[in-house]
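Peer 1: Structures for review follow.
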Structure I
Amino acid sequence: MPEQLLKKDFYFDLPEELIAQDPLEDRSSSRMLVIDKNTGALEHRHFTDILEYLKPGDCLVINDTKVIPARIIGEKIHDVSAPGMPGAHIELLLLKRRENDIWETLVRPGKKAKPGTKISFGQGRLIGEIIDVVDEGNRLVKFHYKGIFEEVLDELGSMPLPPYITHELKDKNRYQTVYAKYDGSAAAPTAGLHFTKELLQKVEDMGVKIAHVTLHVGLGTFRPVKEENVLDHHMHTEHYILRQKDADIINSTKDNGGRVICVGTTSTRTVESCARDGRVVASEGDTSIFIYPGYKYQILDGLITNFHLPESTLIMLVAALCGRENILNAYKVAVEEKYRFFSFGDCCLIK
């Protein structure tokens, strides 16, 4: 592994107009830049062409986490006996459930959010009390409500879109994969947004196995790398689950000479976190794995992923698979060809 890796070496110039603000009407109609991980050779295709690049005996690994409507806006309570009375606006972003009704949150503005502060959401339908300040200045909030928390949140919350998306999302389901199952993410595993149920069925029908992992995506995925030497970057942790039946699918694929192709960087981080001597071990826990050039993949053979931010940990992960020069050249071509970038944008297949 390198002793030093400079952030500036992962910079590329991206015109703002190439940042996709809205999802395409048809999920699977996005463009797909195919990159040969060994030679860097490029092909311009569409996502529905993915069937031409998969083979019977391959395994597609998908992240079945579900984005919760984690952004809620309320008012600071001045008089505890009158929770509906308006106070200063406070916005919460739910990051991780710690236990029962206690969540780790990002609070804006932070200076108004000291322990003991109480916040009313939906005219008192939901009350949050800040009980502690933890890593990165995040707050632990204990919630009080009547009924089922998930139903209350669905009523009061909105989708936590990334900061580079400024348009309002008209349909919540468009920031959700068609196979989303387990609540817990503050951001979507966006590479999976390109799949429709029909296309996934075609993948299975051709003899490709589907393995599920669950990794709850945190906002740390958008945290910029601030240190000039990338190796000094503090990587965020995210909770993952790899179940035994899915570990068996991945291991049998490797044993039989098939390829393991991950859909997204979150699936990638999960299988590599579970890797032991070229196989995966079913497990559940928190991972802070940081993948950058010099890393040797144990499980991953190919990757379907969106276009990532300059100088981000995600472009470094991709560069570890196909080389820094190859990925920067691919991104340069993608900019010239006006591919759509980031969460609602087009995708890459690295094979």
Structure II
Amino acid sequence: MRQVKLGLWGADVSEVCFGSLAISPLQGRVTETEGISVLRYALERGVSWIDTAEIYDNYEQIAAAIKGHPEIQIVSKSYSVSAEEMRLSLERARTALNRDTLDFFLLHEQESAFTLKGHSRAWEELQRAKEKGIVRWIGISTHAVAGVRAGALLPGLDVIHPILNYQGLGIIDGTLSEMLEAISFASDLGIGIYAMKVFGGGHLTHDPEKAVAFIRSISGVQGMALGMSSREEVDYNLLLMAGKKVPRELQEKVKHRKRKLYIADWCQGCGLCLEACQQGALSIEKIAVVNAETCVLCGYCGRVCPHFCLKIV
């Protein structure tokens, strides 16, 4: 598998990062044991790093999959606002992942300079953790153009994980052209960048070659996180990345596996899910209703539902 370097001073990793949201309890596609098996399968085939987050609730799952493999690098993220919250987040990750030193830790879903200002104490704590050797590289994830631009100016930032695909699906505050300009700005500063939602939450799987080629065409982007929840998806994606022909049988198993956000009929219409959806894909019409064209199938809405009404199926 192609190896890349994240930015001018970042880590050496595989071009593909395993997006573990797809095997986490947050999406619930597979059991914990099945997820461990899929992750191990991907690592055996050359994937060298894993993307997770505190809200995915799968640290123990990842720890089981990477046991005996200290060379595997892990990215995690948290919504911590205060220094104390960040210290707790870092310790939780270190303990659950059985790692004295964390490879990457990011502020999760930062929208703009205003959002980052609200998380300034947490960022300062991340910088201190980096100075102490608790974390090697620090950064942000974002669905916003303004998030990329503001993040690039943060002192000590090493990596940005932006939403990026050839249709600009999921960008919450601008156009694809503006996102590319922001990424170029960050890249010129030496920052490492790896893309998320390359297939637009499933909307672009009809032409996966185009989706991957687009990301690879952007000089400032070094890698991409791909969510995989089956061995077939691992095989499919790695053949795709290698430029090899994907057997028709495998294409049928993977490409036609359509998913959607299921909303149960016992929904109370409380609206908490709307607050959790950065895409603005949800509305209330007595119960929650989803705009399938806008939804990127992240599953974050399901986490906040008090009645367990929302699920990716």
Structure III
Amino acid sequence: MKRIGIVGAGFISGSHAAGAKLSGRLEVAGFQSRTRASAEAKAKQYGGKVYDTLEEMIADPTVDIIDICAPSHLHEELGMKVLNAGKALLLEKPIARDKESAQALVRKAREGGVPFMVTQSLRFMPAYIAIKKAVDEGRLGKVKTAVAARLGQAPNWGDGWYLDPEKSGGVLFNLTLHDYDFLRSVFGPVSSVYGVGVKNRRGGYEDVIGSVNFASGVKAVVDGSLEMTPGYPFTMRMRIDGTEGVVEYSYIGGVNLDDHAKESLLLYKEGRPPETLAMEGEDAFANLMGYFVGCIEKGAPTTLCMPEEMVEVIDILNGIRQSLETGEAVRL
């Protein structure tokens, strides 16, 4: 069984640690955080030791994989340290804020032959696995349009970096990135994008609607907000409309992600009652962790979530951000 060291001790690190244990293929070696007390609390909950520095974790020969769950603006710096050391790297999204930085990480991993994957968890979420399967099997016929939404209030975790647009990148890079990435994984390369949105009092875009034209001809719209009115539940939606059917997913939770959400996944076909699609598999992070370990053990590429595709996703997001500022469509 391989051992994973987790950098960061905020909300998402707990999801990663729980997924690692649930996968049955990873042991949590420990945590490292800027706040030692937070790392100690996570180690007490999930096991493992506390590392004082990333360098100490990298130097531990019993740590096989390092998982970066630190704030977004630190991803490139910390990820590059891990890759330079030749350790297998899992990196929370976003891979980076700009295309050049994302390309530098991918290039370093490829040059060094280091296993590297970005934790685009939506690709491994049971509902979205089922959606992609329905599309790939042709159950919708020829896909025409897709509509996604990811809506909520600002998260109640973190030390404030999430609300700083210079550090987080706003709703595009820390929320709807998931939807743009999933749609890219299903429908392929993007030819052009357009965005409309509203800046908040901190100067960041936290309400953005983006439209995407895929080279395949599919059209998509993604609605995202981190400033819904207090009391609005965290909501995810995905609808894909084809010539022979429609698949629709709905998730309505609490203020933030919780265990009491209501969700449904339905396939609509002419002349039939709605069909509930099975959401197979474990927790998204358990699926993701198990998959990455399997790829490492086989010496195989992470074809379900290639780092090169993450570079394209960053290009999409920056294209939408450019469109927000110029008011014009952006070709990629």
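Peer 1: To which of I, II, III does the computed value 26, 24, 21 (semi-axes √(5λ) of the Cα gyration tensor in Å) belong? Don't skip to the answer; put the middle values down first.
Peer 2: On the way: I: 36, 22, 20; II: 26, 24, 21; III: 31, 23, 20.
The read-out was computed on structure II.
Peer 1: Comparing mean count of other Cβ atoms within 10 Å over residues 6-13 across structures I, II, III, which is largest? List each step's numbers first, then the result.
Peer 2: Working: I: 15.0; II: 18.2; III: 23.8.
Structure III gives the largest value of mean count of other Cβ atoms within 10 Å over residues 6-13 among I, II, III.
Peer 1: Given structures I, II, III, which gives the highest value for mean count of other Cβ atoms within 10 Å over residues 166-173?
Peer 2: Result for mean count of other Cβ atoms within 10 Å over residues 166-173 over I, II, III: largest is III.
Any read-out appearing in this document is the output of simple, stated calculations on the displayed coordinates, not a laboratory observation. Computed from a prediction, not measured in an experiment: that's the story for all the values here. Cβ atoms are built from the backbone, for glycine too; each structure is taken alone.
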